[in-house]
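> Take a look at the structures listed below.
Read-outs: derived from the displayed coordinates by stated rules, not from any lab. Note that the coordinates shown come from a computational prediction; the quantities given were computed from them, not determined experimentally. Cβ atoms are built from the backbone, for glycine too; each structure is taken alone.
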Structure I
Amino acid sequence: MPHLSQWIIRTAFIYLLLGFTFGALLLTHKGIPLHPALWGWLPAHIEFLLIGWIVQLTMGVAFWILPRYWKHPRRPNEIYAQIAFVLLNLGIWLVVAETTFRAGSWVLLAGRVVEVGAVVFFGLHAWKRIVSREGA
């Protein structure tokens, strides 16, 4: 498994741990009220699990499993996948900063734009790797 894929998947597991932790706190808060401000972490819980865990895990596995060109030992446009990894994580934290800490609505917009940029860069990376069985 390539190193970048390992980093992406490990980061996805960190988001899974964060999402489950916040979810457990929210679920505990339903039965035993801890603090009213705890409900402010619900968007972070959702962002960590949907984008941080599911999207990032999918990216890591796709980077690893999509075929390479037989003529080239390295994955083409690997820098695009690295940029996508950085942009996705930056976008997640920008969205969490706005939804949890009320950093400003422009931060939410910037976070979503950065996440879409991550999808575009990963698409650029993967586009030429999606080939038929004949390699064409």
Structure II
Amino acid sequence: MMNAKPSSVEEYLSWCSPEVREKLEQMRTTIIKAIPKAKEVISYHMPAYKTTEVLVYFSAAKRHIGFYPSSSGVLAFKKELKKYLTTTGTIQFPLDKPLPLKLIAEISLFRAAEAEAKIELKKKKV
């Protein structure tokens, strides 16, 4: 899927095996429930959820699902993410383990609140 350029989240999901698609659908549903105001888009060839900015992305990999809540999302949940492989703005959830859906929802909510706070700060500066 590296060079693929999906036109929609549905198309992206359709390219995945049934097992992977099931996990991605769980992630998708969790994010949509957590941040219903976010618009579902494709960004950087991945499903993404956007309000005033892209809040979170996810993608399928060979052995994990990548979740991309930016560096602030990873840093804010550093303690809760200790058992997962992380980098500056990335979390890897192994395909052979259940997704931590509550944690995914909390991180998504955090990112939505962070984006909202940026808007409020800009309003105060004007």
Structure III
Amino acid sequence: MTPTVTGLYAGLLALMLVPLSFRVIGMRYRKQIGIMDGGDREMACAMRAHGNFTEYVPLSLILMALVEINGAPLYLVHLYGAVLVGGRALHAFGLSRSPGASRPRVAGMIATFVVLISTGVTAIIQFGGT
């Protein structure tokens, strides 16, 4: 089975990563910061929004693909994907506005953890008996 549903969300998330990357690149150029954040709070926020995205999205997509390939209902995989995309958008939006806790940032992390936990448990159930 080909993970077509997961492929859709991988594509959407790839398109979300590009603006986060361009934001960091543009800020580095504009502020002349070659490495790290140069003590600049705005740069630190941009870097963490990008970094956090790249830390959580790959494992989420791998788990989604695994449970889809192993026969999870497609509506469930769509639900995981929609929650992940929404959560990552909320987190990036919240972190881009403030380095501290904000409702969008917290909601985005909760959504991401819900997907990781749900897909992780689903994978354990699916693969634990083999």
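> Please state which of the structures I, II, III yields -29500 when helix-only ellipticity at 222 nm (-39500 (n - 2.57) for each DSSP H run of 4 or more, over all residues; to 500) is computed from it.
III
> Rank structures I, II, III by distance in nm of label points 7 Å out along Cα→Cβ at positions 83 and 115 and report only the one at the top, that is, the highest. Mind dumping the intermediate values first?
Numbers: I: 2.1; II: 2.9; III: 1.0.
Checked I, II, III; max of distance in nm of label points 7 Å out along Cα→Cβ at positions 83 and 115 sits with II.
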